[in-house]
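Colleague: I've put the structures underneath this note.
Bear in mind these aren't lab numbers, they're just calculated from the coordinates by the rules spelled out. Because the structure is a prediction, the values reported are computed rather than measured. Cβ atoms are built from the backbone, for glycine too; each structure is taken alone.
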Structure P
């Protein structure tokens, strides 16, 4: 799911990425089209570019292995640009986008492929690849800062997160959030505060290695992990946790006005909480995998089975 920066349109992917639908702010259907062949399933990656006129998403089937993602025209439903991945000539997993995001000013796009530690950065007007960074880990989640320059990335394994400067290619961190030799921890969702000083991390998975599941100490540690935590960007220290949710956290967003954080969990629940960790509300849904917040922060959209539900936030 994605909301256009001007708040005029919202888009959602369904049927495992085979259908794309776009509505205006009143709920009227603007466009619906099919990507023949569908999948592979892209985890929470769909973004508007060129205002609300185009979307970037995965390619159709039988696409060349070098292609990372495709730019789709909203009005016609046709692909207008096929963008080469970070490793031309390599196999499909090293190029195809698994996770990606577009900067708030829509000038940059960042891509993480299925395999490897490469992070590719593109300029969205020409779709030139301006930088490929050999990152410290394979990322499983990412989010731009409000400054449209820095990016926070969460690790697929290792319980770490780090910050990438898109302009220089330099990294801060990685900061270890969850570490224990008997466990594999992945960060499945990240969201940056509007002031750029805090990051929310949502646990994607916790797998105990070997016979660790027999150890009361390790089990207690696993159960103690906050499914959604907030950390300081400056030093990686924990600020607070949001209790009550159950990992995996599928996606998380931060209100652009800084009033709340929101995320959806494995139990198909939408949580809206204060950045301090204090809960505001919890909504039970049918099937919740994705959510998006409007740039004014006053509307929150979430998938609910075969529907897209929009809540007003007061």
Structure Q
């Protein structure tokens, strides 16, 4: 009689258990699907949109949202689009197409600025905590000083200075600098400026994690075996910090998108004719008067900003619950 083979017990890693808990969070999963769908649709808008988002259509200004095309308008304006799913703006540009382009702009700034904040904050907190002593004190006191300053003022200042520099360069070259180049420079400065002031909290989070982890037995064992410092940092300590880093990164994306929308709303962000959700909301606010509401110009950009930020925050909350076993119970 043959003895049965012993069953192997496959143990799950903490990351696998956290992802399993995250998949059980219905609200977080729905929010993740929504964010991914918005991102994919925005990426597709780089190649194709229902209409040209920059085309000015005379006689089609301030058209309300409509799913049907008017035959009279088609005969009166041959060759001009007469179906606007989400309405048109003052110049007859399709709001739906501009909303797709604006989503690409807002999400790009959000992700890229968060990447800048991630690189600076993780590097700063990791090095400060691992070195310790006077180095840690000096580096973190510098962070405290920056915390006491109005960081949005610096973002606005950098955006205004870069705008003046680009304008002066354009005058020097007699207006020969293409609009797309000037806009790309402004966007680059925008996400660098936002990212450069959004790393402070990230550095504190990483520092706290490293201070706790560097006293653990596995780090002491690696030191005793003569493992190089770089390998200890990036192979032993940093992987154990990924949970809080991922969680805070999702929340930072939402904050950056909101900041970009605010800067674009006050005219220091993305410049016309290019659009972001903030510029679309600003244009819609200017089109509202006591004589005409034109609600669609503000409602749809505001809806996209609100729903995307809520979804990203729900994803962040789900990741926090998943990576913290105490909260998951």
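Colleague: Suppose mean count of other Cβ atoms within 10 Å over residues 142-149 works out to 11.6; of P, Q, which structure was it derived from? The partial results should precede the final answer.
Modeller: Numbers: P: 18.4; Q: 11.6.
Label of the originating structure: Q.
Colleague: Work out the source of 9 here, i.e. which of P, Q gives that when relative contact order in percent (Cα under 8 Å, 6 or more apart) is computed. The partial results should precede the final answer.
Modeller: Numbers: P: 9; Q: 25.
Attributed to the structure labelled P.
Colleague: Identify which of structures P, Q gives the largest calculated value of mean count of other Cβ atoms within 10 Å over residues 158-165. Spell out each step's value before the answer.
Modeller: Numbers: P: 21.5; Q: 15.0.
Top value of mean count of other Cβ atoms within 10 Å over residues 158-165, among P, Q, belongs to structure P.
Colleague: Figure out for me which of the structures P, Q the number 4.5 belongs to, where distance in nm of label points 7 Å out along Cα→Cβ at positions 94 and 126 was derived from the coordinates.
Modeller: Of the options listed, only Q reproduces it.
Colleague: Here helix-only ellipticity at 222 nm (-39500 (n - 2.57) for each DSSP H run of 4 or more, over all residues; to 500) has been calculated and equals -22000, so which of P, Q was it run on?
Modeller: The read-out comes from structure Q.
Colleague: Match the computed value 128 of volume of the Cα convex hull per residue in Å³ to one of the structures P, Q, and report its label. Don't skip to the answer; put the middle values down first.
Modeller: Values: P: 128; Q: 243.
Here the read-out was taken from P.
Colleague: Taking P(r) over Cα pairs in 5 Å bins from 0, in percent, for residues 134-173 alone from the coordinates of each of P, Q, which one would give 6, 27, 34, 22, 9, 2?
Modeller: Label of the originating structure: P.
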